[in-house]
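Coordinate-derived values only; no laboratory data. Since the model is a prediction, treat every value here as computed from it, not as a measurement. Cβ atoms are built from the backbone, for glycine too; each structure is taken alone.
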Structure P
Amino acid sequence: MRWCVYLDMDAFYVSCELKRRPELRGRAVAVSADPKGGKGRGVVLSASYEARAFGLRSALPVSQAFALCPEYVWVPPDFGFYEENSRSVMGLLKARAPNARTFSIDEAAYPWEGGGSEAAEAEGRALQKEVRERFDLPCSIGIAPSLTLAKIASDRAKPGGVVVVAPERVAAFLAPLPVRAVPGIGKVTEAALGELGVKTLAELAAAPLERLRRPLGGTAGTLRDLARGVLTEEPWPEEEGPRSIGAMSTFDEDRSDPGEIREALRRLSGGLAESAARQGRWFRTVTVRVRLGDFRQWQRSRTLPQRTDSAEVLGRTVEQLAEQILGEVEARRRGRLGALSEDGPPAPMLARGWRVRTLGVSVSDLSEASPGQRRLDLFGEDPIERGAREGPA
């Protein structure tokens, strides 16, 4: 029988940190910004299950996290270390199954041909044991006849379990689950279905198709079939790299000094360039996000003439985009936004009447670097003009 084995690392960032600080095991730990006694900025990135018992979760502001659990131990993030651990785990999966696919830094899956449910569970337990013994990291495993169902099963296996869903058990397994258990159903769709009285997958399975089309659109039939345990053939996904790579920083206090903002952007773009290099990725589109103290968010992107891996190109592009954003913020404050154009020269970074809370930088339109690629100096002298001036070589 053909199964899909889905691996999901448990509280991955925190679990990586506990490898280095085993004395923190069993305590409420979160990878986050410094809560500073409840006055800190930033959010929780990952929380141990002991911390989750107090209500800490990913994306929770650290001020709220401190209010819920003042004694929680915060650890600053080390993304390079997390990427290193992820590569090790994903390498193990590739060794077990060359067509294993990575879906995020802490999730991956592979198809497995074997016997019945007992054999599938043994495969999951063996994988789980090997990840624990080789890398000292916990994980949860979902095993089912399809990728979507295996992903759902892995969520139900957390933390540290193995859940196998045999074909004959699919409908019974899904029936009591909330509709949000299905990947792709978010808060908005969940609320829309709730207005129809559909809160569980059993209720989704029983709902008339015409009632489901409004909140679910063209996916209504597929999702209702899934809720009924009718599995359609899913082609195994092609290997894909990340769609984008990003970095973000929240100031301890809102900033308006251009020098401080430029320095923070330099640190972000430098770290991002290193991260892209470690992953062997070249980029073409650069995006800068600025969130002000009043939580308004501004964003600008620029697509370069050619993909590059140049840290200098990234840094200069980031600075130009930030100059443009902050110039437009100042212009809007003064009531003369219309004088600026996104395609025009960068506006001056004026620091009057506004303050910056968070900065974000990301690169997208990624590709793997090939041996034949060369770096293009996008800010250097035009090679045609240089050749005309210097004459033949």
Structure Q
Amino acid sequence: MSDTSAASAADPSNTATENRESSAPQRRAAVIGLGMIGGSIALALRNSGWHVVGDDVDSAIVEAAVSGSVIDAAATADLLGPVELTFIATPAGSIVDAAKAALAATSGLVTDAGSVKSAIVADLAGPRFIGGHPMAGSERSGLEGASATMFDNAVWVLCPAEGVDNEAFSTLRDAVTGFGADVVVLDAGQHDELVAMVSHVPHLTAATMMRLATERSTEHRSLLRLAAGGFRDMTRIAAGAPDIWIDIANANADAIVRVLDDLIGALQDVRQQVATNDNAALLSGLTDARSARINLPSEALDPSALSEVRIPIDDQPGELVRVLSLAGELAVNVFDIEIAHTAERRRGVVIVVVAAESAALFEGGLIARGFAPRVKDLS
């Protein structure tokens, strides 16, 4: 492990130390798979005060993770027993087997970090498993690419199946938001369609552009020296580890092919506009694209632009998931969430903070699904 990685591992340890010294029992988590994402999850957990055990198929990586303070200890049968939360961060092809082993070894919640969700959620559906996908990364690979701040302002998608325990879901959501991530709840199938557009096809496109430029550079030696900011920005993600993309392409082939077909069709349209000097159509497309890019969602809003939505729910598995899944479907960003229980009845209230401009849309969707929300501006 490099000096940089060791420093990153040790970097915000004050909070974790303070939590260890408190009188409350330290919460325990496990991370299976200690590559860039798994190592970053472990660092973020320790930074949040969790005691973290970890495992990897390569024992040398486990040793490096312990010595570099990425994890507290190697995972053993005895240490896995009291684990409350387990993250599976193995390659996509081994997630299901690793998650089943974790479910058998622990009594806590298990989640994963794979970028394709449908098959995994279908195979592991139950009250103690929630599919997950942290949409973050780096050109660096392996444990040395891990960072405690990897998930700051990143989107972390959760894909719970029906029947997931409300408290278990809250535990996972609280842990992930504690990493600095923004949680979005989606159906697994919907997730796979969306990430084909915003992640999988962009990576394949960047890799293809980089390959074409490299081939041209054998004829024009100065080509890659001329690569300016736009080309470098567009192809940056092509520097990621190539091996993981085979599993992704296999697991999400149908959705990826659909988006590739759309992209090819759109590029054919642009080709025709350029070939025929159809400047009006070309300018219209470029203008629409610029406007859409400028208006991509930004960071959290000022409190005066937020609304609180209070939603009574039955105290039974799946109710919280129904609420947050609707927010995901409607593209309503959830800035905060709290569950207030009613002791005398099997009822509770979910308190959700959303952008004021989205509150009416969210309220209408909740009413349509049988909830009785109350909306209050925080201004």
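Ranked on distance in nm of label points 7 Å out along Cα→Cβ at positions 88 and 328, which label among P, Q comes first with the largest value?
P
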**Study point:** For mean count of other Cβ atoms within 10 Å over residues 48-55 computed as 18.4, the structure of P, Q it came from
**Key:** P
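Which structure, out of P, Q, was helix-only ellipticity at 222 nm (-39500 (n - 2.57) for each DSSP H run of 4 or more, over all residues; to 500) calculated from, if the result is -12000?
Structure of origin is P.
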Check your understanding: Upon calculation of percent of Cα pairs over 36 Å apart from the atomic coordinates, which of the structures P, Q produces 30?
Key -> Q
